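Since every read-out is calculated from the coordinates, none of them should be taken as a lab result. If you're wondering where the values come from, they're calculated on a predicted model, not measured in any experiment. Cβ atoms are built from the backbone, for glycine too; each structure is taken alone.
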Structure P
Amino acid sequence: MTDYKKEVEELITTVVREGGSDLHISAGRPPSVRVTGELVTLAKRAPYSKEDALGILKELLSEEKYKSFLETQEVDFSYSFKGTARLRGNAFFHGGMAGIALRLIPKIKDVKELNLPPIIEAFAQKKQGFFLVVGPVGQGKSTTLAAMIDLINRERKEHIVTIEDPIEYVFEPRQSIIDQREVGIDTKDFHSALLRSFRQDVDVIMIGEMRDPETMSTAVTAAETGHLVLSTLHTNNASQTIDRIIDSFPAGQQEQIRLQLAGSLIGIFSQRLIKRVSGGLIPAYELLINNKAVANLIRERKTQEIDIVIETGFEQGMVDMNRSLVDLVRRGEISIEDAHAYSLNPKGLERLI
């Protein structure tokens, strides 16, 4: 194979046409596309050689990024396809051969189109505080944040700074000024960009992912000092998220971050994308709203009791994951089997069903 540009175009066109979310390219096997959560091998295409995988990667990366990949043996990147589609990717080596995972970034949708609870819009309208969207990889966290940023952009005159690795959704400034910074191109790392944002007259900060204690600490401080800070973490639910943040710090610093988090946190939204009976995916979710009771539990090291607060906090707008799953089952959106598979408390789910 020599026309790698044509190969890339055909593969991405296939992903878009089939309604796929991800594309996997690797030496030694044909490409695969993930459609509604399941991987489908494009069996009509021949397995790629070692040279083919590298040739395709050269088409996807800038010269500088490709050089970095050969030096570090892995790289994150984004790719714009003919101005009609955008993808984020990761390239890596396995067994001495190159592998590529690409995810199609859908067009920005609003909260209603994403089947998210309307209360998410209320968090986007906050002037300050720390809001986290959490869940495993591939569960729509970035898409939810994009909807929130787009809402702010459409309704308020703010200065929004995003710090991402790589940049995923590209925002067109409307009411707001939006500066999108990519780690490795526009800034050295998340922490450096976050620190510098304090001198950029910023109102809203979106951090693509909190990867280290320094970034977490600075994000919490930013939320305390009059900024709305939005970010993501790869955690399963609200209580685990709070523990993960606090446990990331040395023992001598944990009490300080615990107090700061209790005061600056406004909410944690945990989501899962589940196969819809009628086709496609739909989110199930848990929402923690930080009130006095929750703040006290954080300060008093009783985060294990937060799940109970969420279960009993329906009138205050909180959402329990099991109740969200049961609601989807009763509406005929998802199967009972999938509800059980995604529940973190199957016995509690049984009682509700």
Structure Q
Amino acid sequence: MKTMNFGIVGAGTGAGLIASGLKLLEERGVAKLVAVSSAHKERAKKFAEKYGIKKWFACHREMFRESDIDAVAVSTPHHLHFPITLDSIEYGLHVLVDKPIAINLREADEMISRARRAGVKLGVVHELRFGEGIQKIKAVIEDGFLGRLIMGEASVKWFRTEEYYKQSSWRGRWATEGGGALINQAIHSIDLLIWFMGPIDELWATISTMTHDIEVEDTAVATLKFKNEALGVIQASTSIYPGFPNRVEIHGSDGTAIIEGDRVKSLLIKGERPFIDLGEKRLEVGTKPEGVPADLYAKLLIDFIDAIVEDREPLINGEEGRRALEVIRAIYRSSKERKPIRLPMKEF
């Protein structure tokens, strides 16, 4: 199999995490990061120097034209995911887009349909699904060891300073970030929750801005009813000092699974010896957004590359990436309209 050449659009924290995953794969001869582009050319140059990338550009279209790349990873401000993904598809490139796939469902649906028509692969970065412990929990649930699912909870209680929002002009604005604590910080935990529990039938939510001078929410709570009749809760905030690991809890009639960060904290099944993890936590993004282990990105990238080579869908394709966005958009609508919202939901 030939080495898959990647370009990255973006030079921020998310792009650095993807680059770290690609560098792990470079050591195995699986992939090579050959180019980076950023609207700020100096940032692109510094990023290239840091990660040993030969070419850097101030325009992603120029990178597409002048670099021998097979695929592109898009890690930019949220509102740019849509146009840059469409540009990538126009150039016949496979696209791995950072979360959220887009800032609304209309954009996500068009990205999915355009990629299918062009015959290129579209993947979305939800790297936590590739954690070994998290995949074990998925198997435990699917094999029925937790019994009937009763309740699922996603809790993201992080802390972000006012400077965090002010240092990037696109943050904290509906038009550019597409939301706040939900669409940026909590989206990974929401993705895990619905991956474990199944689709949501109805939700009722309230969002608020508690401690930051921003347009969007820094705190949100939603109550959920899943299609399998289980109930659930989503809590998300960037106002909780000093910040705590994100937590997902799955409760069934025969057992409970609790995840903190990217680790299984406890797994309790009737008749089985309990598993309780007392080790050090690896994932520390409650206070540090760069705290995700590079190996999770490497695993996601390997699946994406295999999907290209084998001509199959990535495990987290456009439709999978859309699911968490749909829940978040429904929460925003519920809070705005002050009523329950049923899913599936469309936006025009």
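Between structures P, Q, the calculation of mean projected area of the Cα convex hull in nm², for residues 255-334 alone yields its largest number for Q. If you line up P, Q by relative contact order in percent (Cα under 8 Å, 6 or more apart), the top spot, with the largest value, goes to Q.
Can you spot which of P, Q the value 0.80 was calculated from, given it is FRET efficiency 1/(1 + (r/R0)^6) of positions 31 and 231 (r between Cβ atoms, R0 = 41 Å, to 0.05)? Working through the options, I get structure P.
A value of 31, 59, 10, 0 was derived for P(r) over Cα pairs in 20 Å bins from 0, in percent; which structure in P, Q was it taken from?
Q
12.8 is what came out when Kirkwood radius over Cα pairs in Å, for residues 159-238 alone was calculated for one structure; which of P, Q is it? Matching structure: P. Each of structures P, Q was scored by mean count of other Cβ atoms within 10 Å over residues 151-158; the highest score is held by Q. Taking distance in nm of label points 7 Å out along Cα→Cβ at positions 71 and 295 as the criterion, the top structure among P, Q is P, with the largest value.
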